[in-house]
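Just so you know, all these numbers are worked out from the coordinates, no wet-lab data involved. Keep in mind it's a predicted model, so treat the numbers as computed, not measured. Cβ atoms are built from the backbone, for glycine too; each structure is taken alone.
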Structure I
Amino acid sequence: MLQGRSCVVLDLDGTLADTSDDLLAAANACFRAMGAGDMLGTGDRLTAFHGGRAMLRLGFSRLDGVDEARVDDWYPRLLAFYADAIDTHTRLYPGAVDAIEALRAAGHAVAVCTNKPAALAEDLLQRLGVRGMFGAMVGSDTLAVRKPDPAPYVLAVERAGGAVARSMLVGDTETDLKTARAAGVPCALVTFGPEGEGIARLRPEALLKGFGDLPDVAARFLQRSG
């Protein structure tokens, strides 16, 4: 295995793929099971990308108030609903496959680091037909900590055969930016994710309007590839 390769690490939800509709459907399945009906809609996509517990809290706040014990109780059931229909509506963002192939052709290692549970992330990447394109995949439960702690990011880079000092992170949220800052690496945030152009407020090193921009951005930050 090559040592010290440049490496591009991508977030999954809201960066590599639009998973929002399937996430919202899983949360609504919980509320329907409670007899409450759908509590979340398409306007809640940004909350969906903050995870299952965030969706449950939002739904409970609209129902009868947030109770963390109930959130904890329903969270495993939300994951089960999600696992049963994980790729019903989920799609890769346009140009993602071509961009990843271009990164690999340029000599960069490529990995995924996500706050989705690892088993679900592995299953989704397989179903989308892209798992084999990534040298590593680190999920929220791969380690005892998750993003924005830098440890999962560092592990993803190292498992892909890369060097942290020659790596960068591509994401869609403040959590991703904080992860990059903690790891001491550049961060590119996508403007086609849940927050859209508003993500520019975080002032990352780069903004991606589309995946077609990624190979050039990676070349700029990771010039010593190979």
Structure II
Amino acid sequence: MSNCNSDCPICHGMGWVLVGENGAAICPNLPVSYKNTGVIESDKDVPYLLEKTETLISIGKELKTLREAGFGMLWIQGGFGIGKSVLAKAATVEVLKQRKSALFVRQFEMINRLRSAFAEDNGQLLVLQRIAELCDKDWLVIDEIGRINQTQFANESMGEIINARYEQTLNQKSMTVLISNDSPEEVLEPYLADRIRDVKCKVLAVTGESLRREKEQNEP
């Protein structure tokens, strides 16, 4: 664990503090680490640079509701450039600042990392370990779902991850954000789409003009 400054009045540089008789917690002064999270701290500021469209407000509201609940599953679908990824990254930073484990990852990056495990010794075991790491995150965002070849390996991996996160939602654990240009039925196996449509989950379908095109049109 990275240490605080040696003059930290709370942990005196240890990076953790005792809680109760046997527990421990991260020192509140310890800087948040963004390594291997898919985001950087400045991602939280990007939404403020965008025009406040109804689409952005709608997405931001659902992401905030999920964070405040502390558990749940949210599917966000809509066209390119309307702010889905930008807001999800900002929300990921906010979760990290709450000292929870969080990850923002694109589907193709996630599947490629899982597949690359087969090149290592005990590849099958390593794949299972990496899937378990994804399932164990307090907050997990999988972006650009459906923009890869839906191979058997990709479908099976997504199935294990989504099913595990769905079960956690039923037990009021973990927060999951799934982002796509399409509906669950268009990019997922039927049994997974059925879980996404559960009343305990949320499907947010949004529309709007690309903010990138609007920016280009407004430039001199």
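Worth pointing out:
- Each of the structures I, II was assessed by distance in nm of label points 7 Å out along Cα→Cβ at positions 48 and 64; the largest value belongs to I.
- Source structure (of I, II) for FRET efficiency 1/(1 + (r/R0)^6) of positions 8 and 104 (r between Cβ atoms, R0 = 25 Å, to 0.05), computed value 0.30: II
- Structures I, II were compared on distance in nm of label points 7 Å out along Cα→Cβ at positions 128 and 160, and the highest value belongs to I.
- Entry that produces 2.3 once distance in nm of label points 7 Å out along Cα→Cβ at positions 24 and 208 is calculated, selected from I, II: I
- When volume of the Cα convex hull per residue in Å³ is calculated for each of structures I, II, structure II comes out greatest.
- Between structures I, II, the greatest calculated value of Cα Rg over 2.2 N^0.38 Å, for residues 40-143 alone is seen in I.
- Value 3.0, calculated as distance in nm of label points 7 Å out along Cα→Cβ at positions 56 and 168, assigned to which of I, II: II
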